[in-house]
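I've put the structures underneath this note.
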Structure P
C-alpha cells in the first residue's frame, strides 16, 4: 500500500509535525503506527517533511547558534566526567535537527580561523580533525543520531537514487524496450533529459509513451509540482507524453492534478508487460497487448 488517500496522508503529516524528539525515533513510531504502509514510503514522506521544515526554519536556527554553543560550553565545563550527549540534548530540547546543529556550532566555534566549507565538511567526516576531543565526541553523537542529514545520509540517498535508475533500466530491458539514457542524450546536446528516452514510442494502456523518469521517493503534491516546473514539463514539451514513476508511492490526487500536461502518466512501479504495445519499424513483428 503506497498510493495514499488524503485522510491517511494528512494523519501521517500531522503525526510528524507534532512529534517531539529525534527524527530517528519518529520514524520508528511511524512504522509501528502504519504497518500496512511500506517502510520506504513512510521514510520518504518523513524526509520530505523534515527537509521542508528545516529549510523554512534554517534562518532561525542560525540566529541562535552563538547562544547554543555557549550553552554547550557551560554544560561541558560543569560536566564530570565529560558527556558526549550534551549537544544532542540541546538539539532535542530546541527541536533542531542534530545534523544541522552540529554543522552550525562547528562553523561558529571555528569562525575565527576562517575555514573553508570544504575544511568544515572534512571535519564532519573525520572527527579527529577537531582539536577539542569532547566537542568532537559531541559532534559525532549528533551526526550518528540524525537519519535526515549528514554525510552518511547524503551517501545513502545518492546510492538509493542510483539503485532505482539501475532497476529502471533492467525493467526496460526485460520488457524489450530500446532506449537512450541520460548520458546518451547529453552527448547529443540535450541539457534537461529524462532517465530513459525510448528509441521508438510505445503504448501503455492505449496512451503514447516517449520517455520514462524515475523518482526514488514518495510523490506528494508539492514535490510533484516542483518536478513539473523543473523537469517534467520540459520533457513533455521536447519529447511528448511520458511516464514518471514514484517508486515509493504517491498522493492519490496526483493523477488528477490540473497542472499535469496532457499525456503524463504517473505510476508507482514499472509498467507491466501485458499493458505495453510496442511500435517497431516492421509492422509484421509488432508485439501486441494481451489486454
Structure Q
C-alpha cells in the first residue's frame, strides 16, 4: 500500500461516496474504485460494504482509517519539513473550556515569542469533541481537564485545578457550620452540559455515593451559570479559576465541601500514533513547566 492509496481511502471514508471523493482528489471515479480494490485484493479484506448503491465502512475499514490518518499526516509533515525546514510550521492545539479561557492564551503567547515562525491554530471545545478531533487528526495536541477515556489517545499529566461550590450571596448554606455533599441534594443544580469534562467529573463524584444528578439547567456557558446562581435560581460547581473574580466581587459566594475532594488533574493529550515534531515537543515541555495556580481561600 502506498501513501497515495491511503489518501484515496481517507477521502472515500470521509465522503462515503466514490464520485465525490474523485472530485475532491481530481481523479476519475474508476481510478478511485481501482485504488480501493487494489487495497482490498492485496490484503484480502473488505473496507466498504456496497449496499443499495451506498458505501458502509467495515470494522477493518475504521481501523485502517485511524492508522492511515497519522501515517499520511507524518508523511505530509516530512515533505513540508524538507521543503520549508527553516521557514514555517503549523501547530494545531485544542483546549477544554477552563484551560482555553485560563491557561491557553498565556501558553500560546509565551510559545510564539520563542517560535516566531510557527502558526498556532487553537480550538476551544468540550472534552468529548476534543478527543474526537484528536482521533480524526484535526488536532495535534489537546489540553484537557479531568479524564480521557479514548484508548487510542496518549495522556501526560501537567497541571491541576479544583471545582468549587458556588451559591447565591446570602444563601442559607453560608451559615451552616459544616457542609457535606448530601446537604446539597435539596437544592436545584445548574451544571455544565453532559459532554463536558467538568460535568463528567461531577457525575462520577455523585454516582460513587449512589446519587444521580438531575440539574434544572445545563449550559456550556460559565457566565450563564454564574448569572443564574447569582439570581438565586440554584447552586453549581465550577472551576475555581473561571469564577475567582466573581467570588471576590461578591457576585456569588462559595463554601468548602468537607467530605469530598474536587481536585482535578489536567492532561496533555495526543494520538498514540502521532509523530511528535520538535515543535510539538517544545510546546509539551512548555506546558509541563507550568505550575498550578494558587488556590482560592474558601471560608
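If distance in nm of label points 7 Å out along Cα→Cβ at positions 54 and 270 is computed to be 3.1, which of P, Q is the source? Label of the source structure: P.
Taking FRET efficiency 1/(1 + (r/R0)^6) of positions 182 and 246 (r between Cβ atoms, R0 = 30 Å, to 0.05) as the quantity of interest, name the structure among P, Q where it is greatest.
Between P, Q, the highest calculated value is found for P.
Set P, Q, criterion distance in nm of label points 7 Å out along Cα→Cβ at positions 38 and 198: the highest-scoring structure is Q. In this comparison of P, Q, the computed figure 1.00 for FRET efficiency 1/(1 + (r/R0)^6) of positions 118 and 278 (r between Cβ atoms, R0 = 41 Å, to 0.05) is attributed to Q.
Taking distance in nm of label points 7 Å out along Cα→Cβ at positions 206 and 230 as the criterion, the top structure among P, Q is P, with the largest value.
Here helix-only ellipticity at 222 nm (-39500 (n - 2.57) for each DSSP H run of 4 or more, over all residues; to 500) has been calculated and equals -16000, so which of P, Q was it run on? Don't jump to the answer; show the numbers that get you there.
Details: P: -16000; Q: -13000.
Checking each candidate, the match is P.
Compare distance in nm of label points 7 Å out along Cα→Cβ at positions 134 and 158 across structures P, Q and report the one with the greatest value. For this comparison of distance in nm of label points 7 Å out along Cα→Cβ at positions 134 and 158, the top structure is P.
Ranked by distance in nm of label points 7 Å out along Cα→Cβ at positions 6 and 262, structures P, Q are led by Q, which has the greatest value.
No value in this document is a laboratory result; all are computed from the given coordinates. Keep in mind that what you see is a predicted model, and the values were worked out from it rather than measured. Cβ atoms are built from the backbone, for glycine too; each structure is taken alone.
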